[in-house]
Each structure stands twice: as C-alpha cells, then as structure tokens.
Structure 1
Amino acid sequence: MTEQATEKLVVVAPLARCYGVALDFERYPDWAPDIKDCHVLERDDQGRGTKVAFRAAAMGRSASCVLEYRYDAAPSEMSWRLLEGDIMRAYDGVYHFDDVADGTEITYKLSVELVVPIPGFVKRRAEGKIISTALRELKRRVESLET
C-alpha cells in the first residue's frame, strides 16, 4: 500500500485566486524554484490543463513527468496522477481548497513511488519536503498577487 503525505496551510486570499494560481501551469517556473519547465499538452472544454508535462529538479538531477489532472470537485479540489515519469512509478496527489475565516486553507496530499526503491524514512522526508516547499511557494505567489 502506498503511503500518503499530507500538509495544510492557510493562505490569506480568496479560494478563487488560490485555485487560479494552481491552475496556471505555464507560470509554475516563475514561482516554483524546482519546476524548470512546464507545458500543457491537453486541455478540457474549460481550458484547464488535463495533461501537463513537467521538468523539475529532483534529488540532484533533472526529472521529467507527465501528469493527468482531474477537476471533478472544482473549484474545491484538483487532483492528478502520473502518466509518465523517468524516475517515478507514482506521483499522485490532490490540492483541496476550503474557505476559512482568514482566507483559504489548502490541503496537499501526495503519494510518490520511485523507480529505484529507497528506505521509507528517506521517502517520507522527500515527500514532506516536496509538499512543504510547494505549499510555501504557492502561498507566497498567491499572496503576492494584487486583488
């Protein structure tokens, strides 16, 4: 069974802005330091990326993957699963957005399985770093935008 790492934080901004930043894949390299390149390969009828290619810095090297996005519970949630990856067998996750008094609480859940097995404590540490970095950078980006 694949373990899932989870983290949440509150962003001082409306849910719509948080969701909009998360959907703007082409701008990820502008604010997410580990994302080196990002291209939307396919879109749904609302213009949202459904198949997205990423190149990212990972464990001292460059890693590439293609993720499939789903929006069944939009705008409260967006989820993804790995379609292709050069160092991963699984990279499945979800952003969940909740309106709260101070803005939006974002919950990030992530399951990662690498092609090369690594000890569980190393894997959990890597997942935690991915999640906390992604949430901090997303928060910084959303809160820096003008209303």
Structure 2
Amino acid sequence: MDSMSDMFLEKFRSLVPLYLEDDWQNEDGLTASELAEATASLAVPVPLVLREFYMALGGCEDLMEAYHYFFDPDELEVEDGYLLFLEDEEEKYVWGFRTDQLDVPDPIVYRRQNARGTWKSEEGTFSEYVLDMFTWVFEELSPELNN
C-alpha cells in the first residue's frame, strides 16, 4: 500500500454507526484480497476511493442498496470510456468515472442519462458525492428509515 492508503476508509466505515446505529463490523467490508479477486478481470484500475469504499462497506447491503444500487466489485464494468459503479432503481441513470481519471485517488463522478446516452459531471469527487448522497437519503429523504 502507498502512503495514501486508508485515506477514505475510516470515513466510509463511520457511516455504519452514523446511519445504521450499529458498530462497524469486519463483515460490513471486503478484505483487500476479496476485492482484488473480484476486480481481477477488470481491464482498468479501480480508483483508491472506490477500493476503500468496498473495503469499508462492500458487505453492507443497508448502505450499498440504500437508495441507488452500488455495483458489487465483480459487476464493475467499462462503457463509453467510463468505469460504472452505481445505478438508480429504475435504471434511468448510471454513475461512473472517466477511465482516463482512474489513477486519481478520488475522481470526479459523472452521470449518464441512459435513454440519451449523455454524460454530465456531478461536479464532485466520489467521496463528496457518496457522503452527500447518504446524508440526503438518511437525513432528508426518509427519516422513517432511521427508526
């Protein structure tokens, strides 16, 4: 691991007690070897922030499927020059990173409107986007999820 290892890990792990009112457990995340195995066939690198997201929350369905659906690591795929990692329930949108930005630790997130095939920047990095999304889902969208 490089000096930037675990840059986002604790922040993502802290979402479990924050939103699920439970301590983070090992089974909430994936091990580095599980992750490496799941992404072995992928032809592009997985950005640091997404690797740490899976290591923190890859086994936590309550967060992986809280609102939109995060792809399991073995479902990651490249389309249109983007690495896709998230889709909405109705499959109207998919989110991804530009494949020429995968070496950036925390790349900008782009969203594709599937019907039109057009990509648009979300104007934020993965960590910003995900933390904002969970804040919105758990604190604004549906407080009833929290009982």
Structure 3
Amino acid sequence: MVDVSKREAQLRDAIELFYFAYRAFTAEPDRMLAEQGLGRTHHRILYFVGRNPDIAVNALLAVLAVSKQALHAPLRKLLEGRWIAVRADAHDRRFKRLRLTEAGKRLEARLTGAQMRHLGTVLAAAGDQGEAAWRSVMRAMSARGSRML
C-alpha cells in the first residue's frame, strides 16, 4: 500500500522542483525582455512565429492556447516595435500572416539561445538516459495538458 502522505510529499517536492527549474530556465530571457519593455508572453509569440514563418494569427492562437483578447496587446507591441511583420494572406486577404523581422529574429535568437545553452548544459550533465526520461515526462505532461484544454 502506498503511503499517501509520503506520495503527497514527493509530488509537492516535484512541483517545487518544476517551479524552480522553470524560474531558472526563464531568468536570463526575462532580464533581456525587461530591457525591451517586454515579458514572457512576447517571448512565446516570438518563438512560435520564428518557428513557423507566415503563421496565420488563428493558428498562433491555437498553438498558444490563448484568446484573441489575450494575444492582442502583446502582438500589437511586437508589431509596433517592429519585431514582427504582418501581411495579408495571398489567397484570402481576411487572414493575417505573421513573421519575424530581422530585429525580431535577432531578439528571438538571443532569448532562445540563452535557454538552449541552459538546457544543453543541464541535459548533458543528466546523460542520455536522464535526457530520455526528462523528454518522456515532458511529453506526458504536454499531452495531458493538451487534453485538458
């Protein structure tokens, strides 16, 4: 029989580890973003627009799992700052396509580069089996999160 209090303590410890790991993972990009008057939401937008050039706004909404209202202000700031460019879809002008500008590419590369260095160091220390286990946990958490939306 599983000791519920022991399991609860283990899960609470895992939650804390996850929280502190995420804080460490985002610390350097958060500092860089703050210098530009931006926040984590802006980084998420930059990252996914960079990974999906010419993404439609509706597709970005789906990837980020946010409402139009939640996307509006941060996207507007990125457009005003000329980190993202918007154009009408070639086949249906009602759809807007997003892509990073050169300045947006540079900023996204700095932000994500810091996270890749951090993650690369940690995963190298964990070794192949540790990385495989971490990826398994992240995939399972991501899949569960997607089902809950």
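All of the numbers you see were taken from the coordinates with simple rules; none came from a lab. This is a predicted model, so every value here is computed, not measured. Cβ atoms are built from the backbone, for glycine too; each structure is taken alone.
Before moving on, here are some points about what is shown:
- Computed over structures 1, 2, 3, relative contact order in percent (Cα under 8 Å, 6 or more apart) reaches its largest value in 1.
- Origin of the value 2.3, where distance in nm of label points 7 Å out along Cα→Cβ at positions 63 and 87 was derived from one of 1, 2, 3: 2
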